[in-house]
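Undergrad: Pasting the structures here.
Readers should treat all values here as calculations from the given coordinates under stated rules, not as data from a laboratory. Just so it is clear, the model here is predicted, and its values are computed rather than measured. Cβ atoms are built from the backbone, for glycine too; each structure is taken alone.
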Structure I
Amino acid sequence: MKYPLIQNFVNGQPVPSASARTLDVISPIDGTLLSKVPLSSKADLDQAVAAAQKALPGWSRTPIKERVQIFFRYKNLLEKNLKELSLLIQEENGKTYGEAVAEIEKSIELTEFATSLPQLVTGEVLEVSSGVECRTEYVPVGVVASIVPFNFPAMVPNWTIPNALALGNCMIIKPSEKVPLTLGRIASLLKEAGLPDGVFNIVNGDRVMVEAICDHPGIDAVSFVGSTKVAKLVYQRSTQHLKRCLALGGAKNHLIVLPDAMPVMTAQNVTASMSGCAGQRCMAASAMVAVGSVDHIIEKVCEEARKIVPGQNLGAVISREAKERIERYITEAEQQGARILVDGRNTSVTGKENGTYVGPTVIDYVKPDMAVAREEIFGPVISIIRTKTVDEALAIENANPYGNAASVYTQSGGIARYVTDRASAGMVGVNVGVPVPREPFSFGGWNESRFGVGDITGKSSIGFWTKLKKTTTKWNPESGINWMS
């Protein structure tokens, strides 16, 4: 075991779990046993919530301009420790080093946005009648929880940590049991930056801990990122206990490609979107809807896909189970009549035979009713669905239950606007394969890709992490009384 047994992080200190249950943390790169993670109990969660509740009065009353000073220092620490954090992400998640670096760079950007919050939550004051003043101010929700997935061990936690804490909340976070190491290091950096004890706490665990967070009476709000199936359950269970909840689910993102698209740029873009992070991201291209005669572009997509080499510029998928699931989708599509143009099944990397790799895969002549066209695969696989018209392509995109992202590839501004106006997705792109908004614009999908109101990052997140307090005052009786006073 390369690293010591992972511990929880409560009240500013690593603490052992009260539970004896553990899971192995395996590197998908080569099958190395990295550590063991505790599957914590409700008693562990009670301890973390108590620490957060104790810290909340002092932290929430600290002026926001003082709170964000910690995040200026945290941002600098992320920059200083970028290489170490990137290597840790690569080791436990399996993505390439360059992808891990990009993840930390995005975390830095997210933190940078949080430092601007004093300028965005100033509230309002207005004299609404003679001698009567109304004032609004943003106040913290309280003790909040964040449940995060395996695919971005640093970035997704930093979707919530800087904003929620800078706005005065105290947090309990549950990392994926598959990638708990990076978040533990982030906790130490937050402490080094000067975050008071108890403001940020980590409780490791599995489904049992997710359910305990949803149920706990001391937690006021829950954010979740993961599959749609679990997002629905988390949303239903949390709101049943009268918590506010924002739960982000899965996706099936469509790239609509027209004959006038620039062939080289489109092929490179589609392939990068499909294979980046081994396809394990909710913004990955999963379906390419080919409108009309685009064989010349499909050929170039295949050329680009063959340049992607597992173990070099393509990382591993997270587990043996994930590899087997992805390959089943490919095989089923082939059995149903689809044509495999580039086949990533049965991939093995020399010297890393115990790693879990799936090569880039391009599947043509996919029918809209096939599982590979409808369901989230979460692997480096692109399904090509052929249509004759843009409206047919839009009908396919609109019919899928998810709504994270959609893009169109064309040189026609009119067609681009036609598609972006009609695509049923919260984030759309034109000639962009991964249309993730940059700060201060917010991340959030539609339909079954999001449950709850608002987005998880950017300006829209302020409404989730705060409550609006309205105060009306009158001090001068000589001003008289009317219906407004």
Structure II
Amino acid sequence: MRIIGRKIEQQRLRRLCDSQRPEFAVVYGRRRVGKTFLIREYFSNSFAFHVSGIAGGVARVQLQSFNESLADIGCPDRAHDWFEAFRLLRGQLERDDVRRDAASGKRVVFIDEMPWLDTPRTDYRAALELFWNKWGSSQPDLLLIACGSASSWIVRHLFKNRGGLHNRVTARIKLEPFTLAECAEYYRVNGIPLSQDLAIESYMVFGGIPFYLDLLDRRLGLVQNIDNLCFSHQGELREEFDELYHSLFKQAERHVSVVRILGSRLCGLSRREVSEGTGIGLGGTLSATLGELEASGFIRRYHAYGKDERDATYQLIDPFSLFYLRFMENQTDERFWSNNYQSGRVHAWEGYAFELVALLHLDQIRATLGVAGVAYDASTWRSAKSNPGAQVDLVLDRNDGIINLCEMKFAREPYQITKAYDEVLRHKAAAFRDETKTRKALHLTLVSPYGVKRNAYWQDVQAVIAADDLFA
């Protein structure tokens, strides 16, 4: 099966294989993003050892899974604890007939969903530490790949470990959702006939999550697919929201409460506002919850122009979570999307959802502007005193003396800048310069799928980003 996209990740895996030292790599990312698929396909399942943790499994079940994987590579013995399990694994890896990667000769050990193996009151982490520190770290032809969706566990116990695994990880590969370009490639390879505008609408619902795209029926239109997957009582994604968070976080109720409150305020909330909205105190519990959601890619932390990290705002950026909270929750109409596709409620959501798509393609926007290699700071801005009020969706403060004031507008035809909207844009730019006192050049930038309609006002915008640019 062909790997879609993931060019940089494949290059990093190749460098790990070509390395002349022992490697302890961690591949992580949110659930359903394709971590296991990437590793299995890249190595063509040619692992010296492969085991996967079991969601919700108790210690006995996890050890049973490990023992069965040992048996698959010819181990006649069974482990009764984790120290014995890793001792048996070492014995199998030292055999002359151990399976090796055909291209590099590496012994590749793939431990999938490692966080699930580490159940409470067991010695899993201690046994892993002993395995790596006493033996693995001295094996130049060993590549250990730890994989998991529970990013909080990986950050806490592997990246920030202060015990025996401190600084032992040699490579970190975070797998992000597909970009629009990778989604388009997926649709082509799998014979799904979606135009660019429909591909953008698909992204507004499913994001770039490969598992969700795998569920699309190529015989149906996008509207029918959304109904079947999200609103039908038997739809594969009907219960996905709850399953998603409860599979990743042990105290998922806290995480869901944060996601819900952020979903109610699309522009985001301060830490204090999140605390007030959820009832979670301003202490370490809230910090941990926000950090875990951010590490898993569900929310982002950003700041307003001219403010620092202490004034951070948190925003929900997972398209599917937003779609669920807006439309799916408690919905009984199995053809809701077909019946409401042209409604004002959906059109209002489209505006914000497209803004989110654009924010998730900041690299493509910068490349179109010709400043991919220029240092920058991304923020938002809201006027503190202008009348009428003014705000900017995205401020790109570049180190080359230019600030892009970006407006995102969803439309199914070239966006028309009217006289009234031209005055709005001019007012925003004037208010921004007056209040920030910046001396940099201000470039009004419009992001819209079909670009801009050429009329008497379109040239007042210095840059236009269209769908072709976002798909680059």
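Undergrad: Match the computed value 24.6 of Kirkwood radius over Cα pairs in Å to one of the structures I, II, and report its label.
TA: Values: I: 23.6; II: 24.6.
Computed on structure II.
Undergrad: Still on this model: Assign the value 2.7, calculated as distance in nm of label points 7 Å out along Cα→Cβ at positions 208 and 336, to the correct structure from I, II.
TA: On the way: I: 3.8; II: 2.7.
It was calculated from structure II.
Undergrad: So if we calculate distance in nm of label points 7 Å out along Cα→Cβ at positions 24 and 440 for every structure here (I, II), which label has the highest result?
TA: I
Undergrad: Continuing with the same structure: I have 13 for relative contact order in percent (Cα under 8 Å, 6 or more apart), calculated from one of the structures I, II. Which structure is it? Present the calculation step by step, with values, prior to reporting the outcome.
TA: Details: I: 18; II: 13.
Going through each structure in turn, the value belongs to II.
Undergrad: Right, here's the next one. Out of I, II, which has the highest value for distance in nm of label points 7 Å out along Cα→Cβ at positions 240 and 256? Please list the in-between numbers first.
TA: Details: I: 3.9; II: 1.7.
Going through I, II one by one, distance in nm of label points 7 Å out along Cα→Cβ at positions 240 and 256 peaks for structure I.
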